[in-house]
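J.: Heads up, there are several structures right after this.
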Structure P
Amino acid sequence: MKLVGKQKTTKTQTKWQTMAERKIYITTNYAQFRFLNRNRDVNPELLLASIKKKNLLIDDPICVDKDMNVLKGQNRLIIAEIIKSPISYFFAEEMTEDDIAQCEVKRAWVLTDYLKYYGHLPPYIFIKLVIDIYKIPLHCAVACCAFGDSPYEKFRQGTFALKKDPFVLERSIKMTMEVVEFLKNLVSLIGKKNASFNNRLFRAIFHCCTLENYNHDHMLSALQSYQKYALELLNINSQSLIVESLKNGIYNRRLSDKNKI
């Protein structure tokens, strides 16, 4: 049966009509656009080959705010300028700089993207500092310093918090990376292959460096004395077992009970 008469327009239908009627602009004036510091770094090489094969930039407009800040499509804009192609764009109605991470769908964001995006927040400033100074992998720094469960999810949500005072965490990270560096030098010295410096190892070392009675000079000395056991740490697939081996197989050997960790 065919319905006649005026039909009610829903909010969803109205929204889609608005999207369909949105005005699209085309330009070669690349200089009018601005890049936001909080947005992730540009990486146009991932798109350049496919766009050179078939240029669809006109049909894939970038999104900007009223101040011409690029909210979505900064790589496409870079490529358009490289190949001297017109770029199409439209003005966002509701999206703002704070929505960039949640609205990006062309390439999933990685932790480094979120580190830059939330880089104005103190916990993220701290993480950036320690990975720059001590060269600890970002995913390890997040896991070691996180307060509570689901550290990576919180890091992506902008709710990441440090579990201890930054000074204490930085000192522990410094000691952790000195142990890691010792192990890497040892591996290089004996020519060992397939050594695994994974997140479990980093977290296990970090855990030991935060224990009561821990003495870093003694740890480095014990690792030197018991190199065979130190190398075995790289073959253990459990964080708890790495901690146990590092404590009782290396650090606590020949120590009195009062000095053990």
Structure Q
Amino acid sequence: MFEGLADDDLLLLAASVTPKPFTAGQMIFNQGDSGSEMYIVARGHVNIHLPGDGSRRVSLKDISRGEYFGELALFDDKPRSASALATTDAVLLELSRGTLSTYLERRPHAAMAILRTMAERLRETNAMLSERAAKNVVKEIEENLDWRDRLADRVAELNGSWAFIVGLLSLTVGWTITNVVLENPFDGFPYVFFNLLLAILVALQGPLIVMSQNRQTMKDRAQAETDFKVNLKNEVNIESILRELGEFRAEANRRLEELEKG
């Protein structure tokens, strides 16, 4: 958020923050609370989540040293949009709205740097929310492979098949019989040239198989990340639906009470 500020601006702003210690399991603020402070993690870890009972709690992000949260409270008076919990013993640097206002009055040129950084973050958030999370990332990776990657995958696939085993045995038997039958064998016993070919084959297979395995690991990691995004969006949507149903039920009960009184 403050990466666009000059060094002297950062030093002046750093002198205005207040260290706040929190113990593991202590709530920093709850969803719906009013607040006018943001926090920077100096030590420890913080979890940002949507509150709920048991499995209904939706974890949004884990914050660690150097990261910040609650920055929207510096610019509006709306309630907190999520809850923050210290998952370990932590020290947070608290920056209040009044402190930032005083700072910007003394250093008005710093406001543009802060707004520029926040605008970039907002664009990234909008892009993430508008992006379709349920996509076939494995297919996208495979479509962008070059011929070398495809060759490595084909070699790894061939090596793990009966076709390779049968083909290698057939080549060995055919090579042996040919050199036994011929009067002038081109590679007589102990078949040195054939052993050289096998050694070259083994030496080439190893790196190609490892390349294919590394790529499969990358595919699995991308698939897991996509699954996480889909699950997170589903949980957030379900939480929103449950909240709206609760509000609808409360409103319906209120109107029924009014009708009964009338």
Structure R
Amino acid sequence: MAVDEAMLDACARGEPGFPCLRLYAWDPPAVSLGHHQEAGRTVDGAALARQGIDLVRRLTGGRAVLHAAELTYSVVGDGRSGVLAGAVMDVYRRISEAIASGLQRLGLPAVLSTGERPPARTSPEPCFARLGRGEIAVQGRKVAGSVQLQRGGCLLQHGSLPLRLDPERLSQATRGSARVAAWGIEAALGRPLLPGELERVLVAGFEARFEVPVVRGARSAWEEARAAELMRDRYAMPDWNLRVPPRREPLGGRRGVS
């Protein structure tokens, strides 16, 4: 989470290398809270400790996500010009279309859902308990959850693509919310993914949707230093992760959905 915010800050500073797509996984597993969620209402701290699951609060809104057997993506770029310019929901839709295009390359009939409106941003309900409007679905079940923030003229959209979902583990971690309107990509495919397979099709989906090449790169020294600062002062701090957020807390940004 610190790296994602550092990339957003670097983009706002006018650093080179944007827009960019980042793909990563979590070790150890973690629950990420939406920025406005209350930890005490949303997760069971004792259950997290028993299962070796970390807890972190995102910069972005949305609802809690259990990051375990999954691939996470983040997209950062200028929201005022170029391929990511536009209103929050328009850019959200275009990025979702790129992800769906990638999943289609696996043979999955991935589409953007016309489903339910999202619940209130403070809802303790986990992200994968509901298939929302504009989210990516396969055969009526959610396969990705995403959320967007725009700040300083730049945007960050990141999201979770579960390879496998464990409803019981999710339920224990999030205080007994057993409803799951989603499935993992491997269950949807009916087979295990090959190493690097999902990453390759997602890159191809972004290249096709935005008509730009995706070139492998590395974080700058400034981004590394900024991520370390954010980790120390925010994301590793209980005061950040466990606090009760104010009803309205200005972060200088506009938020999308999860």
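J.: Can you say which of P, Q, R returns -0.42, -0.61, -0.98 when log10 I(q)/I(0) by the Debye sum over Cα atoms at q = 0.07, 0.09, 0.14 Å⁻¹ is computed?
T.: Label of the source structure: P.
J.: Same structure, new question: Check the numbers for distance in nm of label points 7 Å out along Cα→Cβ at positions 40 and 192 across P, Q, R and tell me which is largest. Mind showing how you got there, number by number?
T.: Details: P: 3.5; Q: 7.2; R: 4.4.
Checked P, Q, R; max of distance in nm of label points 7 Å out along Cα→Cβ at positions 40 and 192 sits with Q.
J.: Same structure again: Tell me which structure, out of P, Q, R, gives 28 once relative contact order in percent (Cα under 8 Å, 6 or more apart) is calculated.
T.: Derived from the structure labelled R.
J.: Can you tell which of P, Q, R yields -8500 when helix-only ellipticity at 222 nm (-39500 (n - 2.57) for each DSSP H run of 4 or more, over all residues; to 500) is derived from it?
T.: Attributed to the structure labelled R.
Computed from the coordinates by the stated procedures, all read-outs in this text should not be read as laboratory data. Quick caveat, the model's predicted, so the values are computed rather than measured. Cβ atoms are built from the backbone, for glycine too; each structure is taken alone.
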